[in-house]
Structures are given as structure tokens and as C-alpha cells.
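Undergrad: Some structures to go through are shown next.
Just so it is clear, none of the values below were taken in a lab; they were calculated from the coordinates. On a predicted model such as this, the values are computed, not experimentally measured, just so you know. Cβ atoms are built from the backbone, for glycine too; each structure is taken alone.
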Structure P
Amino acid sequence: MKKAYIQTFGCQMNEHDSRRMRHLLDQEGFEPALTPEEAELVVLNTCSVREKPEHKVYSLVGRLAQLKAKRPEMVIAVAGCVAQQEGKKILRRQKAVDLVFGPDQLFNLPQMLADVKAGKRGVYTEWAEREKKVQNFIPEEELAAGEVEGGQGMVVITKGCDNHCSFCIVPRTRGALASREPENILAEAADLIEKGAKEILLLGQNVNSYQVGNTGFLELLKEVAELPGLKRLRFMSPHPNDWNLALTELMAQKKVLAKALHLPFQAGSDRILAEMRRDHTKAQYLEKLAQLRERIPNLQLTTDVIVGYPTETEAEFGETLAVIEAGRFFQIYGFMYSPRPGTKATKLEDDIPLEVKEKRLQQVIALQGRIQNEILDEHLGQDFELLIDSAHPDFQGTMQGRTEGGVRVSVADPDLEIGDLVQVQVTERRDHSLVGVRR
């Protein structure tokens, strides 16, 4: 049987898209390959939010070209956001690549592979129709094709984004915002629960911009939360501008809503936030965090931070550190600013030297490391409900899972199975995770 290897870069939206591709390839008679070396088809599902992952893709294609030189029948496909961004440039730059397709084209994968088989090197980056803000962009025949992994099912509720932050390439690579009808979403989520999902993760570039008629994100959460058999409901990523007190109150009231929230703030300086077109101030962001902390004391917050945005002064970077200190985030995804093609920020001079960006990022990492250590220490001796999602890679008979707040805990208990929900007491900690015993 022929085999296919998919390598996924970037966000959980890309992970969802890769799961969809795996299903489509299974229907085409492909088995999953563990390595590119054993595959007839290699798909790179790419991310272009930052510059570095984009470079990794080109480097990996170069290595795959050496494999293809020995096995000319191998098909190499570049999918995802870099594919949407670069299009025909990839075929010109990398002669070993047979197929380039963007996120809107993934459900046409069987036909695209048929074109390749017929001898065509193809680029498929056409957008689906976006004039309508409501689109059931998961085909009807694919609604029941979702996968459950680690007790979790992913459901995409929106695609694209209309915010146009000055640094962000997402509107160019994922398109304008579109929302799925609630009935469409509920049907897919119910199917995943029936397949064994204990947790549903709602996905979108900006989930809380969701709007279909009178159903906004708040109303949708309420409906999904009532699905029989659902134990946990997560979502990512919301935008601070669309976060409100009603959403905070719902998270506090609904047990099924996991006590974890990823809320990017990007920078602590109001001037830089305005330059970034974030449309919120530091004070507004911190006020929303204060409301969350007051009503959900056990909430685990995570966030995104960009350092070295053009013209950022040392004092303004200090304001970012102050927000990190005040926010007490469990995890920060920190990045050095890099210009992305087609974004507003490319009109600005990238005037912060690389060594300054690197120094600032290291300061963010050091500060966040201290805060995370303190948060992990606070977990010692406490009880948590754990969703078991995998076997520990290093210790036989040990399983691992995540708390409601998303903190990873390992438990030495060979009777546990993936998908189990168990009560554990945390007894010790490791570098970035915890160890617990079953209660």
C-alpha cells in the first residue's frame, strides 16, 4: 500500500487541517508513513506567521529534493499559509515540489493529486467565495470525518480574520472572516463526542468574532456546552477587543468550560499597540485580566508577545515586562518582530538591531520562567481533574494528561487509558510539568 507523510508547522488550526488531509488521503488508499523516507507522498503543512518557520520549510524541501533524486516517483506538496503566500514562487524556487495549495483548497486534495499523477505541477491558491460572512466551509460529506486524538476533538468555527493588525499576515494567508452556522458546528461536535471525545476545542483565527445572525460567540459557547457527554470545552484564540464581561461570567459559571484562556496582548506600550493596530490599550487589557482573576481564581492564562517592533524604545519594552509581571501568565509565546510580506508594518523601517531583539526576548523568557516556576510550585499538594491524553514517552506504565488549566501532569498508573478523566493530587514537579498520584 502507498504511504503518505504529513509534517505540520505552526498553529492548532494547521493541526486540524492536517487531520482533515489524513482522512482524505486514507480515502485515496494512503497509509500514514512514520518518516518521509518511506512515503510516496510528502505534504508540508506550513506556517508563515513568523519568518523562521518559513525558512525551515524551504530548508526541509531542499532535503526532500535529495530523496526525490533517488526516488523520482515521490510527490512533494507544500500546503498551508506559506503555500498561499508564495504560490508559484515555490515551484520556481524548488523544482522538486509538485504541488502547492492554500488552506481554502485542502478538500480538493484528491483532485489535485490526480492532476499531479497526470503530469501537472500545480498551484492551487484560489480563495473560496468570501462575500458571505456565513459559510459552512467544512463540506457536508466531511462533517463526520473528524478525528479524536488524546480524548480531544477539534472543531473549526471561523476561518480568516478581519482585524488586519499591522504585523500579521493571517488575513492574507487565511482570508477574510467567515463563520459556520451553529447547527453545522453542533453536528460535528456531537459526532466527535460520540466517537469518544471528552473535550472539544473550538478553533479560529479569532473565535470571539464569531457571528451568525443573532448567535455570537457567547451564544455558541452556551449551546456547545450543553452537548450530552461533553466534559470539557476549550477555545482559541480570542482577541482582547472582543472579550467582554459576559464571556468572563460564562467561563466562571460553566464547569464544562476549561479554566484556561489564551489572550494575546503583544506589547505593553500604548503607542506600540496603536502602531500595531491592536485597537486596545494596556489599561483595557489589564482590566479584563482583573475581571477574569476576580471571577475565576484558578484560571491559567497564556499569551503572545512581540519584542522589537519598529521604533520600540527600551522604556516601552519595559512596559511589556510590566504587563507580564502583572498578568502572571502560565506560558508566553514570545517572538522577535520580523516583517511579513504584504503587512502594514513592512512600510516601517525594521530599525531595532537583531542583538537588541534577542536580548529583549531573553528577558521575556527569563521573567516568564520565574513566573511559571512559581505557578507550578503553587500546584504542589493540590487536587485536579486530569484528562489523560498520552502515554509518557520515557516511563513505562506512566500516563500523562492536562488539568483544566492546561498544565501537564504525569501519573504512574498502568490502568489509565487515553480519554480517562481522573482526580489526581500533585506530589512533585519537574522543569515544566508536574507529577501526581491518582486519588
Structure Q
Amino acid sequence: MLGFSGTREWVYPQSIKGKFTTLRRWTFLALHLILFVTPWIVVGGQPVLLIDIPARQVFLLGSIFTASDSFFLLLILLFAAFALFFFTSLWGRLWCGYACPQTVFLETWIRPLEIWIEGDRVQRRRRDQQSWSFDRVWRKVAKWAAFLVVSLLLATAIVSFFVPARELWTGSAGGVAYSFVLIFTALWYLDFTWFREQFCNFLCPYARFQSALTDDETLLIGYDPARGEPRGGKGAAADGRCIACNKCVVVCPQGIDIRNGFQLECIQCARCVDACVSVMDKLGHRTLVEYTSMAEQAGKNVRRFRPRTVVYGGLLVALAAFGFTLASQRLPFEATVNRVPGSLFTVDPDGFIRNTYLVQITNNKPGETPVDFEVIVEGIPGAEVIAQDVQLASTETRTLPLIVRVSQDQGLGRTTPMQVRVVTPDGEIGISTTFKTGADVDSGTD
């Protein structure tokens, strides 16, 4: 690794096949489908997921969320945090080994390209130890060029969640969008060509606090020293001890030796498990590296459901139920009522007292069909209401004048509460406000 006082020691992980490697490939395929296909799916005329930062809107599964829905963002962040705590307490660094973009992209794109262009571990290592030659130069240039193309492709796919995919991929998006594509391209390119496992070891905070989220009963990848030690020597193959083949070490993308025990660099990718299985199966013995726990290795009973997992699981269920309840009651439009600035009331020539308001309505319902909105005023008997019904397209916002007139003969006090209802076929929003008069000025009473 690149230490604070040392030089970079490159890691050359060897290719490996096995049950967990196959599982990870299927997982990576599913994640790539989400990355590349999701921005192109349209629901109700809008992308199934689009985070429009300039407009402060999020299109999600046929719904449009705005800044007024920020509480949902808080719920999502809390859910993600407790989900991380819950799954880590049960299965360790499941995220790192099977879903982290760093792992997914390196294993899906970068390592296969390296093998294709430069060969497997032994060839790459031997070539890098030699002096520069034409063969080494053209392979490096070809590899770095391929990494640049992959970085650009992945960066564009990521930005597609923030800019409509059709605009971005056809070159019709704005300059800001392509600036972010270049920024992400540069970051991924730096990571693929040089940083790699150092990100997990030195930058990722998850590795630092994972020990606080795990306990003796957490499922981790571990080496069984009781069966494996002492390593090598005569008879090791026969009695199932570690034969010191070091295959679990050479396949590790983090460059660690799992036999040294729990280490923060381990991303729990299970490549070492597949490596040990491939060797021990041939010898007729059970693998020495496997998914286990410290409690299991000590011969204790393992509880999958214990206080911390029950608490985390309960919080996840509560957050999910609360979020779904709020989402089911949420209306697909917003409405606000504000008094015209600088005007409390006006006495018209016919003796009526007039209050003027501004009603702002935003249609957050996706689709091509406009929605009809009606403004109704309640709470003031005999009031004359001048309001305009309106039809709004999806994501359209309009501000409408609302005039409420009341005869002075009504004898209203200085402040009278009233309610403005904005009604659509999908539901209604009631907004409380007040009607002002000059009663206290004329009579000296409220």
C-alpha cells in the first residue's frame, strides 16, 4: 500500500473462479442495469428517477418532489444509515464487497481490461518490473486509453440521473452538465489508473467505523487457525491444514493476508474464500477461509437476532412505514396564499372592504394531461370572492390574484380568520389566512 512514509506497492490480484465470484458478477450486472437503464425509463412522461438540481425537483416513480418535500430526503438518509448499520451488524461489509461502485467498476471493467491487454497477474507483474520497452509502452497506452473511455462512459451514466439522459447522450445538454461529466471522468480515471484500493484503505470512512457496528456474532470472512495452523510442512495436505499455497493472498484486491485475522482493509469480497475452496476441495477438505464469526470460531452459539439487530430492524420498519404513510397522503400539487405586499385592506368606492391575495399553485403531477384547479374561500359569510380557476400542465407554476370583498355592514372585527381551499380532482389543500378591516380605527375596539 501507499503508506505515509513509504512508496506505492502495486497490488496484482490473480483471477479466480468460484461460487461467490459468480454471485458477485450477477450482482454487478443488476447494478449496471440500474445505472444504465433507469435514466431511460419514462413514467407519466417523466424519467423514473431524475434529480433536477437547478429546478429543485426530483422525479421518482411517477411522482414529482420539490423543496417542500425535503422531509422525505431526511427519511431516506435515515433509512440508508440504519440499513447500513443493520446489514453490517448481520453480515459485515456486504456493501463493500457486493455493491460499492468502487468495487463494482473495478471488478467489472478495469481488471478484465487489464487481463485482456496485459495478461494475468504474473505477466503484469513481470512486465512492470522490467525496463520500458515498446511492448510495455503500447500495452500501457492502450490500457490507459481504455480506462479513459470507461471513465467517460460511467461519468455520463452517473450524470444521467441529474440531466435527462436523451439530452445528455445526444449532445444537446448544457455546458454545466458536460462540465460535471468531465469532472467525474477525471475522478474515475484517477481512481482506475492509480488510487484503486487506497480509496478503501485511506479515504473511505466505512472501514474506520465498521468495528463499532460489528460484534463477535457478525458474519465476516475469516481464517480458521484451529484447523489451519501450523501451516505447511509434511502432512499438511493430508490432515487439512493450510498448505501455505498463498492463493488466498494473491487473489486479494486489497493486498492483505486474511490469515492474519480481522483487518480494516478487508472489503469482504470473498475472493479468498473461492481461492481456498478451489485448493481444499482438491485435497478433500473443508475450506479454511469462509464466512464465519468470532463466536462461531470459539464454539459459541450465534444469534442472528440480538439487541442491536432488533433495534436497527425495528427502526428500519418504523421509518419505512412512516415514509409510506406520508407518501400515500401526499397530494401532487402545492399551494400557498400570501397577502399582496404593502396592502392590508382597501375601502372601495361602493363601501366594500377589499383584501387582495396572491395564490401560487404548482402542479407536481406528471403526465401530459393538464389539471384543473379551483380556488374557494370559506369562513366569511356574505363575502364576494373574485378568483380565477386555472388549468396547469405538469411542473407548471402560476400565481393568481384572489380578491375578497366584504360590505362594511357585516361588522367584521379588525382580523377575521378565513380559509382558502385549492381544489383539484386529486384532493384539496386548505390554507388558513385572515381578512383585515379598519374596525379598530373607527370604533377603537377589536
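Undergrad: State the single structure among P, Q that was used to calculate relative contact order in percent (Cα under 8 Å, 6 or more apart), giving 15.
TA: The read-out comes from structure Q.
Undergrad: For FRET efficiency 1/(1 + (r/R0)^6) of positions 178 and 258 (r between Cβ atoms, R0 = 35 Å, to 0.05), which structure out of P, Q has the highest calculated value?
TA: Structure P comes out on top.
Undergrad: A further question on this structure: Which structure, out of P, Q, was Rg/Rh (Cα atoms, Kirkwood Rh) derived from, given a value of 1.17? Numbers along the way, then the final one.
TA: Working: P: 0.96; Q: 1.17.
Only one of P, Q returns 1.17 for Rg/Rh (Cα atoms, Kirkwood Rh), namely Q.
Undergrad: A value of 0.70 was computed for FRET efficiency 1/(1 + (r/R0)^6) of positions 210 and 266 (r between Cβ atoms, R0 = 25 Å, to 0.05); which of P, Q is the source structure? Provide the component values of the computation, followed by the final result.
TA: Working: P: 0.70; Q: 1.00.
Value 0.70 for FRET efficiency 1/(1 + (r/R0)^6) of positions 210 and 266 (r between Cβ atoms, R0 = 25 Å, to 0.05) corresponds to P out of P, Q.
Undergrad: Something else now. With FRET efficiency 1/(1 + (r/R0)^6) of positions 154 and 242 (r between Cβ atoms, R0 = 30 Å, to 0.05) computed per structure, which member of P, Q shows the largest figure?
TA: Values: P: 0.90; Q: 0.20.
Result for FRET efficiency 1/(1 + (r/R0)^6) of positions 154 and 242 (r between Cβ atoms, R0 = 30 Å, to 0.05) over P, Q: largest is P.
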